Structure 1
Amino acid sequence: MFLEQRIYTAHPGRLPLWLKLYGELGGPASSRTLTPLIGMFTVEFGQINRVLFVRGFDDIDDRDAGLARRDADPEWQRFIGETRKVDALVAQEAKLLKTVPFSPLQKVGQPFERTLPGTGMFVDHRTYDFEPGKMPLWLDLYRDMGKPVQDKLLGQLLWFAVTECGPINQAVFAWAYTSMADRDKRRAAMVADPAWAEFGKAMAATGALKQQSTLVLKPVPWSPMR
């Protein structure tokens, strides 16, 4: 499955205006013409004044057909016109990803099943950069050694994918928690687990990982993942 991840950066103070227009005009037009939205989130920690959203495609050619339908939609054109008036966005970024076999998200239209208790959600969105050619080795180690520990101790894995276009040799994945305190408690338990330490040793021996970055996200009211 292909995932298209987009991050839009707004001028300070203008993101709420853009989100309001998207919720009223752009989102409904996209829902009529594109594949279903998977998740849409604002950045709580990291570079703020940004919105991140994810949409999936089983066949990447379906994306082009959907974009043509959307661009021809009168309400989409109205959305574009209204957003130009507020001049909210300063930058846009798009990545094309492919889900790995152990990702819980695997097909377009797959309904989101929340396993977290309560109603709150904070998403720990992570991007790992690898040395060329070494990402497959790390993924195998993570699948066999790291993920079993995290499945036992962390929140809910939302998706796990690798970059197809854009910056390559990257893994992009997201874990959901009920709160920031829930995240801290669960990650402390993970770090204290001996099996996690063994995974860390095996990972370090590969020399695969170059750098890591994380964002903490919150879902917008209309996000299917929430």
Structure 2
Amino acid sequence: MKYDFDFSAPLAYWPDLLAGAWTTLALSLSSTFFGFLLGVFCALASTGRSLWLARLATVYIEVIRNTPLLVQVFIVYFGLSSLGLQVGAFTAATVALVVNVGAYTSEIVRAGVESIPKAQLEAAETLGLSRWQTLRHVVLPPAIERVFPALTSQYVLLMLASSICSQISAEELTAVANRVQSDTFRSVETYVLVAGAYLLMSLVMRAVFWLVAMVAFPRLRRLGTPL
């Protein structure tokens, strides 16, 4: 049996596919930003002096890291509706991804925080720096710099995992591809194009994070260290 590839049919839907790719990037970048903030907060909570905050952060991290992302998406999407909060699929998908990636970010950042030598903390205390000043100037910058490659990989994986959100009709790339292949009956061609689009977006995101690292971390800029 011979199969003749025909990419012209799915390519005719390029405006829809482009819109879906843009939605995927918007979903991923917004989830990355808020997930990073949530992850840093939980990392500081789990390594801080407050026992109840540390335990609360630990429970959150373990629950999220040991349950499927798809189940989390469904819980947020249908759970918010059950509470009377009518939100769109994009908003629900963003919330679910933020909650998910926040847990993984927390563990990555925590590893960076715990890698800071105690001598630096003692020096900061000797200089009379407050706890916030110590976190701001002594702990977080080198900690995040050390784990930035791991964070980059995690956020690229987040972008790829956002395809799951097609299950709640979020109009990201995979959801659009599902509609295109059902209209054209060209499943292989459609998903080959989508795979290429995800590959391109992954490379773009890595380039963006590399630029962020060059701006945020002068030492990496001087060394030209790749992510």
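Computed from the coordinates by the stated procedures, all read-outs in this text should not be read as laboratory data. Computed from a predicted structure; not experimentally measured. Cβ atoms are built from the backbone, for glycine too; each structure is taken alone.
Structures 1, 2 were shown, and Cα extents along the principal axes in Å, for residues 94-173 alone at 41, 29, 21 was computed from 1. Given that log10 I(q)/I(0) by the Debye sum over Cα atoms at q = 0.16 Å⁻¹, for residues 150-213 alone, derived from a single structure, equals -0.58, which label among 1, 2 identifies that structure? It was calculated from structure 2. Out of 1, 2, choose the structure whose coordinates give semi-axes √(5λ) of the Cα gyration tensor in Å equal to 39, 22, 12 when calculated. Value 39, 22, 12 for semi-axes √(5λ) of the Cα gyration tensor in Å corresponds to 2 out of 1, 2. Computing helix-only ellipticity at 222 nm (-39500 (n - 2.57) for each DSSP H run of 4 or more, over all residues; to 500) across structures 1, 2 gives -25500 for structure 2.
Of the structures labelled 1, 2, which one yields 1.7 when distance in nm of label points 7 Å out along Cα→Cβ at positions 70 and 182 is computed from its coordinates? Answer for the origin of the read-out: 2.
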